[in-house]
Structure 1
Amino acid sequence: MITMRTPVLLAAGALLLQVSHACRATEEYSFEATSFSTAAASSGDAEPLRLLKTSDDDSGTWVTEEEKIHEYMLKHVHFMDVTETQELEELGASRHAALAKRQSPYPAPSRQSIANPIIARLVQNNVQSTITGLSNIYNRYYRGSYAATSASYVLNAVRSAASSNPAITVRQFTHSFNQPSVIATIPGTSPRRVIVTAHYDSINSASVTGRAPGADDNASGVASILEALRALAAARYAPGNTLEFHFYGGEEGGLLGARDVFNRYAADNVDVLAVLNQDMTGYSTNNVIAVYTDYVDAGLTTYMRRLVPVYTTLGLVTDRCGYGCSDHAAARAAGYPASYVCADTMSDSSPYIHTANDTPRGSFYAHALQHSRLTVGFLVEGSFW
């Protein structure tokens, strides 16, 4: 999650422009970076620059990777790295206009008889195993020594979760950095897609090369949607609309993975009905589920508020990030209906994120499993839209 526990949110309110081989197919999507403009190349043979934006109105600033780390990431400045996805907002403009004119609300939740038997297949120990397994990697910084290690871990975990249903495909989506995103697809009778997302990279905000177990941020979110995938695969669930599970790299570097993926989807006119992003699903002192209401689609967010009490046993609260604090901002930039669900409010979120102390805690597992329940309910309901 791109969030900092400081007294004042810098650039608050600004929109960030932002292991089994039983699967039938494993393919790799390559990402071709947009050529840098002349402004993006510094004199001589210095490294290429990165284009960062901190608000909707910001025209952007070209910086080196080192400046990005030390002047933005480590100084708790909220930013979006748009270097390779400068056209994303333009690609999403027509969809934004269509969403603004949309009149039909999402239907009332009505598929409990189908979803509940799948929910009964969810196993808390699997959630615990994923959280501890990812946390055991020294760090999952997207440009660090363990980027490829974390990518391999996630790819193998997704393949394993999907392995009981050979209709499910698992593919990597490569980026300009060495931490590809992973996408699992349960094909439906319709090509329209309902998507759940979580990022798997982690960071230590004191030193990007330091220990960063990232148990809550965001091994917990990965565990929540991964267990939902495993249960749906085990049930051989055959949806109407196609269901996708996105595990992004590079979120802490400016929503890099999610922006790459949604830039491709927007350019290819992929029909996405809804996106549910989950970032930090473990730590909740209030034992609630928080639905966030800014930088999201209003209609889908209202629907998520209706869904929480149907498919979970937790209380519902709402909150605002004040900025595009996670990967839902990338989906929204592409013009797709996006929502964001977290384990708690901003003020009551974990004080340990982005530090070496974001380690697994016993209370995480049951709470993250509630998010798995919500994920299954959302996907089953969405498969009928």
Structure 2
Amino acid sequence: MKTSAFLATLVACTGMLGGCDRSNPAPTTENVSGAVATADVEATCVAPGWASQNGGTTGGGTATPTIVTTYDQLKAAITNTAVKVVQVNGTITIPSGGRISFQDQTSKTVFGSTGAKLATTDQTAAGSGIFYVKRCKNLVIRNLIFDGPGAYDVNGQDDCTIDACTNVWVDHCEFRDGLDGNLDIKNTSSYITVSWTKFAYLKAPRAGGSGGSNDHRFSNLIGSSDDATADRGKLNITFARCWWAPGCVARMPRVRFGKVQVVNSLFNSANSTSGVQAGFEANLLVQNNVFENVNRPIDLMANNSTAVQVTGNTFTGTTGNTAGNGKTAFTPPYTLSLLSASSVKAAVTGTSGAGATVGGNTCAHSGI
């Protein structure tokens, strides 16, 4: 791969946990097919929330991106441990059975240029899914649309699953129409932040699947089972300035075991049966969010959570429970710049708000 000479200008990070501006000028890079494209090199940025702990999360840093435009290029770059930054251009279709196994890697970034999308239409249990991320550390996934085939309960795959990973920062992405779920996190994963990310279901659910649910638009499962006791002390996750948009029915998120902060986020799916779901031994801090036209915004489920603290939220047009379980949640070991609930909707739905809205590998709008 040839690159023109370039100067990577690092811009100072601003704010308590703010981001950094994109390096400038960016180099041009020749991709695998020989087409010349612009590689977007980013300064090392500071992850907010739980991903700031345990040494922090920086991904591949300022490594020159490998640009991919086809499935074969994407798979080769993802599975190559020597490639530290992957830039996705355009729409890449994941073939049936082509879910990419992203395993045993450290310090890597995968991001999309403006409009980048990873899409699958497969609704079979064996052939579904986009990414399966396992036993990785220090990853950044940014500015990508994960476009699934629509919900169908056949015990298939999520758009993306994070399994036994530490220090992962998912920033400015959109996960939609996952077959089983949009983004699930499980099996001792920890020190994870999901920021400025949108979850949605745009396609009608397909009924009659073998799993038993005729409407499995269940977005985010944290922890796989009450019996997965190795998750105790793990699954420490921050969801900040996210948007659970129309179409989502439940699991926004559903949490077992973890210390999970859901903060400054918008919930406005009138399709919902449950919003935030407090599962077995969950320790939840639900803070300064906006719930609009949501049924059962806070679902205490079997009332076996460790703590569910609900504070500073606004509830408009909701039905069902809006309260915690009377116990004080954990105190985060990090500091975020909190918005009042009255400012959340404008921030989350704004031009550079939740979703793949930043157009590349930039942290300029990722500070919290």
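Data for the structure
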item: Structure (1, 2) behind the derived value -1500 of helix-only ellipticity at 222 nm (-39500 (n - 2.57) for each DSSP H run of 4 or more, over all residues; to 500); result: 2
item: Read-out distance in nm of label points 7 Å out along Cα→Cβ at positions 77 and 109, computed value 1.3, structure in 1, 2; result: 2
item: Answer label among 1, 2 for the case where distance in nm of label points 7 Å out along Cα→Cβ at positions 101 and 269, calculated from the coordinates, equals 1.6; result: 1
item: Identity of the structure behind 19, 42, 30, 8, 0 (criterion: P(r) over Cα pairs in 10 Å bins from 0, in percent, for residues 117-180 alone, calculated), options 1, 2; result: 1
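Every number in this text was worked out from the coordinates using simple rules, so none of it is lab data. Keep in mind it's a predicted model, so treat the numbers as computed, not measured. Cβ atoms are built from the backbone, for glycine too; each structure is taken alone.
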